[in-house]
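Taken together, the values in this text are just the output of simple stated rules run on the coordinates, not laboratory data. What you are looking at is a predicted structure, and each value in this text was computed from that prediction instead of being measured. Cβ atoms are built from the backbone, for glycine too; each structure is taken alone.
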Structure I
């Protein structure tokens with residue numbers, strides 16, 4: 001949609017409008033995806049499901065940019081995170097967990113249940129330091145290294161390619177959480193040496209919540225097969241590989257969600273992955289420039305714009321407003337945003353631009369934010385509209 005037409009569209013009737021999800025998952029789901037879920041349930045051991053599943057996997061391989069095996073799990077992204085660790089790690093092995101946010105810490109918590117977890121922590125809001133990663137890998141000699149590519153808790157994009165090279169040079173297995181980047185940013189899984197890469201259905205893929213998918217490299221398969229005391233049963237990846245020979249899952253899948261994911265992937269193919277990535281990047285930059293133009297500051301402390309997340313923007317709360325107040329005021333205007341988590345709870349709020357988000361959605365969100373700040377006396381009358389103008393300048397290039 002052109003910027004001007006999108007800007008005009010934001011003024012259309014608000015009454016009866018659905019709440020707009022601008023949270024980092026779940027995201028809004030398009031009607032044709034919802035319609036796919038309402039189709040009659042098919043038999044999960046029949047040819048219809050086999051064809052559906054194969055088409056899903058082939059589409060995901062294009063989006064992951066991988067030749068590795070891919071499987072879909074009936075569980076959210078955390079399910080796939082635990083599947084990766086639980087299948088790979090033996091109790092005596094070290095797992096180096098790189099963390100600079102809430103979800104990096106989640107990997108550490110999971111790994112602590114399966115092996116000897118070692119945390120390499122960085123300040124929240126700053127990208128991972130590659131030289132520190134190299135030193136830690138050489139010191140601890142871990143069997144597995146985990147990292148979150150796009151840390152939505154802080155709005156930071158971590159240097160996956162650089163970390164992947166270090167991990168491979170030290171003969172370790174690299175597990176990369178791409179839950180909120182694959183489908184919205186450029187994530188060439190094979191090129192960045194991710195042995196296991198993970199995505200969630202309710203993020204950039206634009207599908208409903210409840211599914212995750214992961215890719216598995218040959219090196220990861222060798223390590224999984226060597227782990228004779230694998231603990232997962234429902235998430236046993238060897239069982240998933242065996243079942244996929246018949247284009248099935250080992251246990252009953254969430255069939256309506258598979259149908260929804262299938263339709264969501266069709267939409268991505270119609271848009272084109274390059275176009276989708278460009279849209280995500282453009283809309284995220286529009287939000288960043290808009291909030292700065294109305295006097296707010298970004299939470300991430302980065303030296304390069306490439307370190308900003310392209311799917312969620314973390315913004316410091318203005319003085320005099322709590323995150324609860326900000327969320328409530330935005331909700332009154334029909335917009336769902338989120339606050340901070342753990343260490344940054346009460347300090348930031350976050351606006352996501354992921355999935356099937358449009359320029360109109362961004363304009364509507366920025367307009368609502370300007371209204372909130374004006375009514376609270378934070379934004380002066382003559383400053384109103386600056387955020388919309390800034391967003392429009394960026395979006396006009398889309």
Structure II
């Protein structure tokens with residue numbers, strides 16, 4: 001947030017100071033002077049000052065929170081979660097009580113809260129930091145530690161042969177322009193989408209590699225759960241592989257992978273120089289540069305689910321306009337906009353790895369979103385996030401396509 005935006009958002013403070021009686025103004029100023037007494041706690045990952053701001057908020061974002069909407073329990077409203085975790089970090093609540101610790105995980109990290117917050121605070125980001133503190137204290141709610149161990153053992157969120165099962169996905173061109181980093185979900189659940197993306201690269205004349213026989217999970221799901229030390233190990237392996245490939249550009253078919261490589265790795269101390277793009281970002285560049293020209297009419301109707309991670313939050317709104325630009329270039333495509341889209345998209349339920357530790361809540365959130373998408377009457381649900389697509393398919397949202405599949409159909413000879 002820029003300085004001018006901060007001034008606009010906080011101008012009410014000046015009015016508060018100058019319109020109250022002197023004794024009230026004095027109390028307010030003393031409160032600011034001694035604020036560190038309330039938020040300073042040694043050795044925490046979480047920003048206690050931001051956590052306290054969220055905890056003391058009147059909770060204007062509560063109606064947007066999918067965890068609250070589904071559970072209908074006030075303790076899972078964003079500000080209430082922040083309040084409870086603030087007291088947990090200060091030692092006022094026992095976080096070894098897993099019922100209390102669980103509150104930090106009752107969040108899909110959809111960042112809808114930030115969208116409505118006058119202070120631009122993401123409760124989800126704060127809760128991720130709380131989870132890292134819980135991991136450091138060896139406090140784990142059911143499912144999370146087991147998931148971490150499985151990813152370490154298999155080098156993926158699924159099974160050991162997720163990346164090696166299909167030899168067609170393993171590409172090692174000399175002097176590649178792009179390292180196509182296939183996400184775990186895409187390789188395991190939608191290999192046909194991976195092949196569609198490969199077709200797009202080939203049609204555009206892109207030299208690319210995948211190294212699926214050597215690559216590992218990006219670590220993004222584990223970062224969301226607070227297992228930062230594991231993420232560092234995956235970061236080292238992947239960055240070494242990128243170096244080995246010779247590619248300077250990383251294109252992923254999963255925005256969570258993009259966010260992990262672009263932002264999380266750097267936050268954990270890996271200041272690499274690789275340009276990292278979502279497939280949607282990259283495809284728009286190809287279309288604008290004339291390297292790709294869709295000519296074949298697809299003759300289908302679609303609606304589009306904006307993934308939370310690439311429509312708001314840390315990655316900004318990078319793919320909202322990009323996706324619609326791509327659709328505008330595809331002949332014969334009947335695009336039907338769902339009511340809640342763009343920055344006010346609604347969560348698919350798979351964020352925050354919720355399907356691992358709270359599967360019923362995750363699925364209920366997903367089914368609510370599917371109903372919204374179906375109301376458009378479109379033949380296909382399309383997205384650009386494999387986790388969203390997997391969640392929709394699992395909850396009978398078929399047929400579901402990835403944006404790369406739509407584009408590939410339009411360039412077939």
Structure III
């Protein structure tokens with residue numbers, strides 16, 4: 001009873017954790033219906049859909065087998081030298097190989113495994129397309145954050161330049177200080193132009209690739225700073241087990257190992273040749289004699305069949321080893337992703353606090369400069385450092401959001417269209 005309660009409590013904790021993550025991510029991610037429409041209409045998924053149909057047809061061909069009916073006919077003339085008699089004769093027959101030794105059942109199982117592989121491959125294509133979409137989406141979001149930061153920096157530089165010109169007219173600062181403020185303004189304008197170019201470029205790239213997506217309105221930096229960080233992950237062991245159980249690549253490798261095992265068994269059965277059964281009819285001596293019969297033929301198998309069967313079984317063993325190696329590699333990669341999220345989430349919280357403190361310090365330095373208590377250099381350095389801290393905090397926050405999004409996508413908790 002206590003164990004069931006503990007499991008229920010852990011499940012409720014994970015559900016609450018991911019519910020909170022979904023609520024936070026919803027402010028930054030495109031809606032499900034738009035993503036689904038974009039993916040299904042993309043050339044990549046259309047190609048994957050065509051490949052799935054091709055693999056399904058290949059599975060049907062395996063089930064049907066490659067045995068075919070053969071028709072043969074013969075026309076001849078018979079000459080009897082002793083009597084000089086001539087006769088028109090003809091014969092025809094039809095024959096077909098028959099799958100024996102359990103080959104028919106193995107071909108049916110192989111067809112089922114091949115069709116399953118096609119389904120998994122198509123699902124993996126959708127999943128990977130979702131990852132690519134999110135990669136381009138977060139590239140645009142980062143460009144938006146950088147542009148918003150450059151806009152804030154430019155506004156501060158313009159304010160400082162106006163303040164410096166006013167104080168220069170009143171003889172309160174030197175020309176050197178005014179030149180420093182103007183140089184900072186030019187630097188901020190150049191940074192604004194660069195970030196605007198990056199923002200427009202990433203926006204055009206996203207819209208050309210996914211025209212069905214609607215981009216949110218500006219003001220992302222304010223939303224970013226107002227939202228909480230995604231929640232902690234909790235017990236990573238459970239997450240890792242869920243990842244290993246639902247990963248498409250591992251599912252494909254496991255299913256392919258099963259298919260190769262069946263293929264090895266099928267190759268082993270090929271050591272015994274299939275009989276070819278036929279019926280024939282012959283008309284001899286202008287129809288004076290009619291012959292009908294049944295034919296059976298066997299091929300004598302050579303050593304190559306045994307070698308091919310052994311090769312197929314060895315490939316099946318290699319596929320099983322490949323599953324274990326891939327499971328270890330992907331599990332380690334996912335665990336690394338979880339570790340990055342945990343530590344970078346803490347770093348993002350620290351950077352946010354540092355940015356807040358540095359922004360307050362920059363505002364105090366600007367006030368002190370207006371009162372003649374700080375130099376122009378001190379004020380500009382403080383403003384630049386605050387701007388850099390804000391940008392670093394925003395980018396780290398976005399990196400944490402992208403990591404959490406990738407984790408949830410790999411666990412099939414979001415955009416689960418496959």
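A few notes on this one:
- Of the structures I, II, III, the one that -0.80 was derived from, the read-out being log10 I(q)/I(0) by the Debye sum over Cα atoms at q = 0.16 Å⁻¹, for residues 54-189 alone: I
- Structure responsible for 38, 25, 21, with semi-axes √(5λ) of the Cα gyration tensor in Å calculated and labels I, II, III on offer: II
- Taking mean count of other Cβ atoms within 10 Å over residues 62-69 as the criterion, the largest value within structures I, II, III is that of II.
- Sorting I, II, III by mean count of other Cβ atoms within 10 Å over residues 102-109 from high to low puts II first, with the largest value.
- Source structure of the calculated read-out (Cα extents along the principal axes in Å, for residues 158-213 alone, 38, 18, 16) within I, II, III: I.
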